[in-house]
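Take a look at the structures below.
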Structure I
Amino acid sequence: MEVKKNPEQLRILENWMREQKPEELFGEEGKLIPELKELAPTGKRRMSANPHANGGVLRRALRLPDFSDYALKVERPGKIEAENVPPLGNFLRDVMKLNKNNFRLFGPDETTSNKLQAVYQASKKFWIAEYFPEDADGGELATDGRVVEMLSEHTMEGMLEGYLLTGRNGFFSSYEAFVHVIDSMFNQHAKWLSICNNLSWRQKVASLNLLITSTVWRQDHNGFTHQDPGFLDVVLNKSAAVTRIYLPPDANCLLSVADHCLRSENYINVIVSDKQLHLQYLDMDAAITHCTKGIGIWDWASNDQGSEPDLVMASAGDIPTQEALAATMLLRHEFPDIKIRFINVVDLFKLQPSTEHPHGLTESDFNSLFTCNKPIIFNFHGYPWLIHRLTYGRKNKTIHVRGYKEKGNINTPMELAINNEIDRYSLAIDGIDRVPRLQAIGGHAKEKFRNAQIACRAYGYKHGIDAPEISGWRWPL
């Protein structure tokens, strides 16, 4: 700004500007001469009108197969185990086949490690670097591959964003502990979507779909470094108009949720689903109904029909659901007359009031599910205070949340659950402590449950795995 105060600096600026010969570029009225004006692009060649800068103009809806064709056969709840993610891999394989030019799978981790390897039946990995003979064991590579991998979360997320913003569709998978690498990128995309929702000329783009797997509760080989479910806390901070969080409890629910997310626009959909073996609860028809509601009472796991429950047991997440179900059976076995209502949450934002999030439950619906005054034990996949944030202001103030509390190592799954008090025995003890009539008669049962915890730790220490009655537990009814 020296030109405003220093005449010599002003003279230098003027000389420089006159060297550009403005008289040859502009007419007497200061307008650009016609010859140069004709060089400017017109129509869609203009930067502001280029459809690639407004990708929704170019976007074509995905051609999607019927996701129910990939369902696991579930005849009775909680009787069989299966890996949750591979059926999704089969579904995404055929999505890729049907959309060869406008769908890609992105991931910082091995797609095979995340159990999505079925997509290689539809496409090879994308590869444009030099290829050496020693690369042959890395799988088939191709310059036209639709599976994009690089051990760099922010690079992959950035590539996916660009792919979406230019009118295409994609899917991103990452280990739960390391998805934090894209925290700031997620934040900026969420803010961009929030603004776009208020711009009439900005056409909608495909949602940013994030599958978070290799989750906290199945890290018996990786340990403490791979235990961090806190990305959900980051998501909760962003606008309710653009954020969605889903925790499908089994494979069929994961398929239903994924189909919904791939069809959506202008959202960031975060799906949390572990890739290891888990109990399967719902057949496809029941899964569709449950995911459509986003939250619901599992009648087959409840025994309060026609009466008020003594206790509401709730869960969100695969392992928390298993442990909550096991706790329910422990309590019903020790106290046959106890009435327990079991609630499972798929759509996490259902817990928030409808005034705060479009998916939130009304106060009357929340009270119908959770009651106004009965004790609630909520077993959650992530950090427990997140549930308290979501349910703040609800009428029922008795909610007691269990979740991850930064207590872990290279433990067996049950040891890790006990350390963080999301295990069946801790939950059953919580139930005794919170149902008034059980407090005076539940002492023997609490001792039994604590002894069982000690036995679980001892077995894990001696054998390095959980006891068969723990790893092989099934819903008994």
Structure II
Amino acid sequence: MMDEFLQRCRAILGEAYVLTTDADKAPYLTDWRGRFTGKALAVLRPGSVEQVAQLVQACAQWRVPLVPQGGRTGLVLGSVPDASGAEVVLSLARLNTIRKIDPANRTMTVDAGCILQQIQEAAAAEGCLFPLSLAAEGSCSIGGNLSTNAGGTAVLRYGNTRELCLGLEVVTPQGEIWSGLRGLRKDNTGYDLRDLFIGAEGTLGIITGAVLKLYPQPKAAITALAALESPAHALQLLTLMQDHCGASLTGFELMSQFCMKLVQHHFPQLPKPFADLGAHAQYVLLELSSSESTEHAVQLLENGMGAAIDRGIVADAVVAASEAQSAGLWQLREHIPLAQQAAGKNIKHDISLPVSSIPAFITATEPLLQQAFPGCQLVCFGHLGDGNLHFNVAPPDGVAHEDFIANQTAVNQVVHDSVDAFGGSISAEHGIGALKRDELARRKSPIELNMMRAIKAALDPLGIMNPGKVL
């Protein structure tokens, strides 16, 4: 049976694009964090949407479950196969063409396998901006960004990936191609099918193309790093800067003292904006962009930061005087996940909360963790402007990482119980995948879960689309 299936796949793709040896499959089977390695019957690498459709038809005929895969940068085991060896990985890496750019309509139509940085650069070449930006932008694909509804550093101004997409092309679980590649900002003609597939992590269909929103390139951007004494001061600074700067405030990132020390320990070549990182408990990296001029951006920043210093909200601040200095400050933020990886394994949480609740959440939750796991180290950073925290827990000094990871379920319960108490969500931008599937079942209401299962059953009655993920 499976030999017949693989022969059909080879007929569709050609021998070179059906990978079945252990060595050829290996790069596609392990998640980015190295926490899990699955098995696969084969890795399939289509080069066109039509080939994707034919492969899905074959999977449906032979009842072979499939796992769509993009840039392999996910953090919740959503794009790797399970341990059964019965699934195939369907890599979209070869679907990497930018199909069309329409500067007048401010849209770009792309294949799902396009790397995010490739899209950013293509937009810039046309004098436009595609504002989605995150640490993995050099390797993550837009299909994965859409499938997880990725966030990033510019959500405060531009929204999540969902808000940056106008239309989709999707291969359904029956192997049909739905072309919804309409560059319309208003289309009130029934159910919004696009939003079903965005954030569905490949469980309802395979995104193969998208129409993305573009924006005018800002005339100027300016970056500053502020030192503060508490998350409460950071919230006060956010409110003040929003009042002073409005939509010009495009980024507002919170980083704890421990995060900054971690980065400088593992990446000593990066800038050292303050002589003594131990002098302040929290840091905020903020960015302003202006459609007018550099002078306008500088004036907005000076007015806002001046008011914050006068009110005792900000203890110290540095302002980037060049693009190179701005890039250096952003590197401090973007290297936090890399520094965590270099330090060893930790227990990650991608949570969202009402922005107003974040200081109280941090103040309440850290003592609970210390009480349950004395000496644990909190790596707390994230997009304060949109309420998204990466609230990660590292082992105490001297405790083996593997030993501490054994506490993951108990640590998750402490953190997620506190998230529930503050009206938050256990996944802000990473998705659910397999890692958070059981936790979602405990946290979602039965009504929500039943509606989700009904949608899954209606669109994927054979259950072949990324099984075991989300639900």
Say we calculate distance in nm of label points 7 Å out along Cα→Cβ at positions 33 and 145 for every structure; which of I, II gives the highest result?
I
With P(r) over Cα pairs in 10 Å bins from 0, in percent computed for every candidate in I, II, 4, 18, 26, 22, 13, 7, 5, 3, 2, 0 is reproduced by structure I
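Give the label, chosen from I, II, of the structure having the highest value of Rg/Rh (Cα atoms, Kirkwood Rh), for residues 49-328 alone. Write out the running numbers ahead of the final one.
Values: I: 0.98; II: 1.04.
Largest one: structure II.
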Could you figure out which one of I, II the value 2.7 for distance in nm of label points 7 Å out along Cα→Cβ at positions 121 and 273 was computed from?
II
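Distance in nm of label points 7 Å out along Cα→Cβ at positions 393 and 425 computed as 4.1: which structure among I, II?
Label of the source structure: I.
Throughout, read-outs are computed from the coordinates displayed, never taken from laboratory work. The structure displayed is predicted, hence computed values, not measured ones. Cβ atoms are built from the backbone, for glycine too; each structure is taken alone.
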